[in-house]
Structure P
Amino acid sequence: MTTTVAEPRVSYSLLSSKGSKSICLRVNRDGSVTVRAPRFVTKSTVEQFVGKRSAWIVEKQKYFEQLLVLYPPKEFKNGESFQFLGRNLRLRLQHVVGLKTPKCKVESGRLKLFLNGQAGAEFKAAASEAIRNLYAKYTKLRTAAFVRKHTSALAVKSGRITVVDQKKRWGSCSRKGDIRINWRLAMMLPAVIEYIIVHELCHLKVHDHSPKFWNIVKSILPDYKNRRAWLRQHGPAVFLMADWG
């Protein structure tokens, strides 16, 4: 159900949630607004909740509009800039006759993409998949390295590392220590990747975000607040820059 709140006008989609205990509001990257509310909450209560936050919602929508201007959809052209481990790499296309599977690698400060004459939608799909596969590879390598680095100090055991395509989360860790991690992490600074991995590993000791949890994170990464601040500030841009994935 879509509803509009006046002053300023905010349209939102209302989702009734059986398991929710409180009202939750989210401004999505496309500017749409989603509200989840327990079934027992009345429509007027939801409207009041959204209305009190309408100015903040509009501000957030403008922020995402600005991001779209700063980071337009990728066209996979020579010289186009791609974020890789916190660096800007320029794309270089190379056509290889007879190449069966498109490939991508980092070489001489460039993001080199090898294809075999694809064009149009086929070209974009092949380029997107090749770059995404490269990012997934490096995300897994960095994740494994940071897991090896910190499991001993935390006295925890990790399990399987799986790179996944998630639209809202950076990672998760099961109680068995299995880690699911977003392939887009390869776009970030290594220090931020490390923070995300440490964050997930610390959940093997404390499953919530209580002060005890953050004290453990701080014992491993004394500057974790700076890394978390970077993620909160630049995370939406990372998702937007990788929308082609």
Structure Q
Amino acid sequence: MKTLENKVAIITGAGSGIGEATAKLFASEGAKVVVSDISEQSGKRVVEEIKKAGGEAIFVKADTGKAVDHENLVKETVKAFGKLNIAVNNAGIGGPSVPTGEYPIDGWQKVIDINLSGVFYGLRYQLPEMVKAGSGSVVNIASILGQAGFENSVAYVASKHGVVGLTKTAGIDYAKKNIRVNAIGPGFIYTGLVNEETMGKEGISLLEQKHPIGRLGKAQEVAELALFLASDKASFITASYYPVDGGYLAV
């Protein structure tokens, strides 16, 4: 039997990067996956690739920063598959790179709306449906910057610290309802946003040096941890935060 056999999972920001890797891994382990992304083209591509590999998936477009979109996402999930067992709240943005005293107000609001409020909105509509199902597991994708500061990134750092706090509180609130809520703190992961094309060889090299393991992470490595936390193998784990960071936070 596959790890997520007969489970239904929502994954936000699943059109690329960590979300895409997680959606494909969950599908390969038997989950019926709801691929959600603001990009219809990217999301539908991931669905088609899952189906070609023998998995089951649908696409639901959603803007993570809008509560009504999360409400609709859960409704469409239940309509298609009858229940909700797992959610991975992954969608997020980096925001402007500006010192705190010069940070644009609209930039702050957008980052908080998507990275922090977006995770709350997800929990707000996912958790009641998991209560109906009798159990569930939520994995929130935070960041190493949910535990540390970083130059010129005040909104991102604040939002990811907030995600860790949300996770701990929701985990406590729902522990007796057989629903687990955990967070993952990825280090810098080699994706479409973090690569030599976007940051240059020197920029990537500097980031690599911040990780004792000597390289950036891979989306698949984060997805593997999400799979474990989403599965029954992690049945005694809740309200916790787990870095997957090549030793970044230990330095």
Structure R
Amino acid sequence: MQALGGAKNHMIVLPDADLDMAADAAISAAYGSAGERCMAISVVVAVGDVADPLVDAIHARLDAITIGAGTEAESEMGPLITREHRDRVASYLDVASTEGATVVRDGREQSFDGDGFFLGLSLVDHVTPWSRLHCEEIFGPVLSVIRVDTYDEAVALINEHEFGNGCAIYTRDGGAARQFTFDVQCGMVGVNVPIPVPVSYYSFGGWKSSLFGDNHMYGPDGIQFFTRTKVVTQRWPDPSTSSVDLGFPQNR
């Protein structure tokens, strides 16, 4: 049976993508559940000229997100699970600065009422491919943006990563999207869908270090896991050679 390993989910945005759709998707997929879910989008890969307007569009949406206690109806994002985890997630913002990235929004600068382990929405641009922000699983409300020039660079970025849980592509081009589904080495793929969790009939699960075991956790693989097979190997002589009458037709 599968056990989930680490997750690092990428969202590629091509230059022809619907910018508003992509920015809205990045917000909900990166910051929903405070980023504490295995299918959260933690890296946006901006291809070509889309990078500047995409970062601006994401940044412009951050102030509209209401952060507060999960018991409050108006809250759209709650606190992190523990103080230690919040501090660990926040520490990546210092890592970003030392590694040459640009912290567009630092969630530590936002103040909150209450005693929860809150961290504001954080956005980091110009993240490099093999920085800690990209290589490690942050599991919090920190969205990284990596800029590349071409589609091939974007796909290579995903394929060369240790993890292969989920990924997505945003584009208006059906050919590019179809090619992506063949090219990418990832267990769950979304086309203009930021969190590609399949319906329950299909198996949920990633590839590479995002999967421990040989079966996924549900769908057809789940049935296989809970099924004990029996193999019977047999060889029989011609029943007509038997001297015992068992009621079978015999050619005498």
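Throughout, read-outs are computed from the coordinates displayed, never taken from laboratory work. Fair warning: this is a prediction, and the values are worked out from it, not measured in the lab. Cβ atoms are built from the backbone, for glycine too; each structure is taken alone.
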Completion exercise
mean count of other Cβ atoms within 10 Å over residues 41-48, calculated, reads 19.0; among P, Q, R the input was structure Q
Fill in the blank from the handout: Taking FRET efficiency 1/(1 + (r/R0)^6) of positions 9 and 105 (r between Cβ atoms, R0 = 30 Å, to 0.05) for each of P, Q, R, the highest value is that of structure R
Practice task
Work out mean count of other Cβ atoms within 10 Å over residues 17-24 for each of structures P, Q, R, then name the structure with the largest result.
Solution key: Q
Handout entry: percent of Cα pairs over 33 Å apart derived as 34 - corresponding label from P, Q, R
Key = P
Practice task
Work out relative contact order in percent (Cα under 8 Å, 6 or more apart) for each of structures P, Q, R, then name the structure with the largest result.
Solution key: R
Fill in the blank from the handout: Value 6.4 of distance in nm of label points 7 Å out along Cα→Cβ at positions 49 and 97 was derived from the coordinates of, among P, Q, R, structure P
Problem - Which entry (P, Q, R) yields the derived value 21.7, 64 for Rg and Dmax of the Cα atoms in Å, for residues 33-152 alone - result: P
